[in-house]
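Listed below are the structures to be examined.
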Structure 1
Amino acid sequence: MAEHINFDDQISRNKWKSGFLIAIIFIVFILLGYVISMFYSEGFFFVIMSVAIIFSIGYLLITYYNSDKIALASVNAAEAKRSEYPQLYHSIEGLTIASGLPMPKVYVMQNEQINAFASGRDPRHSVICVTTGAMKKLNKQELEGVLAHELSHIANYDIRFMTLAAVMVGMIAIISEMFLRSLWFRSSDNDNKGNAVFLIIGIVLAILAPIAVNLVQLAISRKREFAADASSVKFTRYPVGLINALSKIKNDQPMKVNRAVASLFMSDPFRRKVSGLFSTHPDINERISILKKM
């Protein structure tokens with residue numbers, strides 16, 4: 001007998017793992033800052049941290065308040081008219097009632113492949129974008145499974161969560177780059193608090209930390225997809241719809257989209273064979289296997 005997975009447990013488990021992974025990024029940030037502070041004077045350390053924080057906060061504000069506009073513009077999406085897509089509106093409205101979410105703005109992307117994404121800084125400022133291919137190739141239950149998955153991202157504040165992760169990863173990358181470049185201009189007889197040991201540790205951390213936290217960021221993205229799958233089942237109470245939709249997506253053709261927004265989509269638009277550590281999305285077969293146990 002196959003193991004049964006409770007969707008609430010799956011949601012909770014993946015949210016906890018996401019939080020743990022964010023904590024890892026924060027620890028790497030603190031560790032890198034500590035090593036640099038031991039190697040350089042307080043003044044120089046303050047400059048490095050200030051530049052990183054200013055750039056990151058600027059990125060945060062721009063991305064956080066304009067994430068939906070940026071994503072929609074990059075795929076040339078157009079706002080869906082209720083008169084033209086009545087069934088789409090009916091499905092989303094039914095799901096928002098079931099989930100207790102406000103109605104998002106609805107957009108359509110002209111693309112023959114099956115996919116969708118959600119964006120926006122919070123449930124009251126959210127959008128859902130669906131490809132024309134999804135509406136043509138999926139039946140009502142399958143489309144609702146996809147829509148519920150995207151509404152789950154909105155309900156779970158995933159855009160906010162992933163923006164936070166991106167900002168922290170960006171800060172680490174900026175700090176590492178500034179530290180490594182500063183070594184070219186550092187006099188060997190400089191009076192500082194560091195020593196050879198901290199110099200070696202600092203260089204190793206500055207090289208490896210951006211790679212490590214980028215992998216952690218990808219892991220967070222995969223965990224949020226698993227959580228959204230489980231939340232979709234919670235909203236629809238019908239895992240078969242999402243299972244069948246994912247099965248059709250698996251056999252669909254790759255999409256041509258901007259790589260900057262690829263992680264927003266329900267499944268990897270490029271249908272890349274790479275999986276595991278370097279993937280923004282979980283393996284579709286694994287997602288289907290977990291859903292079948294719910």
Structure 2
Amino acid sequence: MKVYHGLEDIGEINHPILTTGTFDGVHLGHRKIIDNLKSVAKAANGETVIFTFYPHPRMVIFPDDHDIQLLNTQEEKFNLLEKAGVDHLIVYPFSKDFSRLTALEFVRDILVNRIGMKKMVIGYDHQFGKNREGNLEHLQELSSLFDFSVQEIPAKDIDQVNISSTKIRNSLLAGDVDTANTFLGYHYQLKGVVVEGRKLGRTLNFPTANLEITYKHKLVPAIGVYAVQVLVDGTLYGGMMNIGVRPTIDRMATQVIPEVHLFDFSGNLYNKEIVVRFIGRIRDEVRFSGTDALQQQLFNDRIKAVQILGM
């Protein structure tokens with residue numbers, strides 16, 4: 001897959017078959033669109049093109065909204081789109097000036113005149129351009145003017161999948177990683193650097209690695225305890241992750257900390273970048289009567305985690 005950060009480096013693309021969107025999550029609904037895109041491109045002896053944006057439009061249009069939570073980092077999105085078999089990925093720098101482009105200007109000046117789009121594949125409810133004025137009907141009018149065709153993915157095909165990035169975010173924020181993973185078609189993950197903590201887990205015989213999330217807009221699942229897989233230096237370990245405030249240890253704490261305990265691991269993780277994949281939820285975070293009760297629960301959590309992980 002060729003990746004372009006803007007329009008400057010784009011060479012000639014053979015009969016571009018294009019779709020556009022943010023594609024956050026690259027979930028099963030997105031892959032339905034991509035599969036359709038690939039099918040059309042194959043029939044036309046063309047190449048698939050996805051036109052997406054960075055930063056996310058909401059970051060530019062609502063700069064004071066610091067609560068935006070995304071399912072993918074840029075790296076994750078690129079890897080998923082490449083695995084999906086996309087030929088060309090154009091990441092356009094989203095700006096306020098770009099957001100003011102009319103649908104006509106976007107289609108004529110960028111998609112047709114600059115990229116050379118021959119066919120556009122879109123969902124039945126797709127909207128684009130200034131104030132989201134562009135839609136299927138608008139595209140069909142423009143297609144006759146600028147010599148491209150439009151293929152709509154019917155409502156029944158998209159509704160049959162019944163998946164959206166919003167549904168996945170809501171599932172993760174509710175701690176329902178099973179539903180999120182089903183909709184995504186892969187295990188949701190967090191990437192971060194291991195930083196020093198208070199080393200309290202060692203006193204319970206469950207040493208944990210405190211994770212500082214690399215990408216500040218990455219959605220962190222709901223507070224709770226999860227069965228996870230952890231990728232460290234190319235090796236995959238089973239483990240369990242607590243996302244929470246550790247109320248048994250510090251009853252006044254308010255800062256939510258993701259920390260992970262790896263099974264059958266020995267070594268120094270400090271300053272290493274690791275990837276945590278969420279396999280299943282074990283329980284809510286609970287305040288116990290003391291550290292003895294917490295330690296017993298951690299042993300039970302490990303048993304449950306091993307069962308979920310199939311170890």
Structure 3
Amino acid sequence: MSEAVAELLRGAIQTRVTGLVAELGVADALAEGPRPVAEVADDVGADRDVLARFLHALASGGVFAEVEPGVWRNTESSALLGREMPWGAFAQLYGGIWHRAAGRLDAGGRPAFDGDFWTWLAEHPRERALFDLAMEEGTERRLERLDALEWRGDETVVDVGGGNGSLLRKLIARRPGLHGIVFDLPETARDEAELVRAGIRFEAGSFFDDRVPAADVYVLGTVLHNWPDEQAAAILRAICADAPPGARVLILDLVIRQDDDSPGVAWFGLLGLALFGAHERTEREWRTLLDAAGLRVDSVHEALIEAQPA
């Protein structure tokens with residue numbers, strides 16, 4: 001029992017060290033095989049002794065491994081922490097700006113972030129790029145859920161808050177008859193040429209201030225859980241305002257069960273509280289939200305809700 005408490009208490013320093021190692025690019029420096037920690041430290045600009053202590057601590061959880069005294073290699077886990085990988089981006093966010101916000105969390109029910117997170121992100125291009133990269137994690141699972149649905153084949157699909165367009169690119173690659181539009185803020189880190197090659201148009205705008213492009217299908221991939229109910233309903237109303245008859249709204253977000261005690265759900269939900277004052281939703285909460293926004297729910301799955309403007 002005491003070990004469970006100790007593990008929780010170590011969480012802050014574990015998160016910070018993992019983020020620092022990802023930011024330094026240690027996993028990238030070890031990508032070609034084992035290397036002395038002194039060489040790696042010199043390459044990434046870290047103190048040799050401090051980096052060795054970081055690696056020893058992380059190795060206790062299976063992240064990095066010492067093959068002989070002072071010589072380190074990647075493990076399956078540490079290899080995910082490359083700078084250009086979604087988990088590496090997540091690690092830098094969790095160990096950086098999210099770590100600072102979590103440190104200000106209290107029991108008052110208000111966001112702990114100092115200001116508006118999205119405004120801050122627009123003013124910090126490095127973290128904006130990390131956020132867009134991190135959001136690629138889970139793309140394959142979201143894609144499988146979308147691909148399993150019935151498609152006419154020539155629909156126009158708007159990915160609302162679609163970031164760098166990674167989900168829509170892969171969906172269109174599987175269903176090339178679809179027409180794609182990514183609708184997101186102008187500062188989104190994206191490869192315009194890659195979107196054009198995929199036949200996707202990027203349209204800059206805010207779903208609070210601008211008209212959401214008309215489409216046959218609207219996809220919201222892990223977007224609404226970042227917003228409290230009032231703002232989430234406003235996003236959905238903006239979609240409904242110009243949605244043509246028969247349009248579908250596909251929400252790719254977690255539908256939590258009341259008996260779900262998995263740590264990932266609980267802790268990630270508290271991150272949403274710290275950053276946005278938001279929360280994950282049960283099926284009843286989703287149905288209440290969509291009804292208030294003027295949508296009819298067609299079906300609810302574990303991480304996919306199908307709806308239509310009423």
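Figures for the structure shown
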item	result
Which entry (1, 2, 3) yields the derived value 123 for volume of the Cα convex hull per residue in Å³, for residues 176-255 alone	2
Among 1, 2, 3, structure where helix-only ellipticity at 222 nm (-39500 (n - 2.57) for each DSSP H run of 4 or more, over all residues; to 500) as derived comes to -8500	2
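Rule-based calculations on the coordinates, nothing more; no lab input. Only a predicted model underlies this, so the values are computations on that prediction, with no experimental measurement involved.
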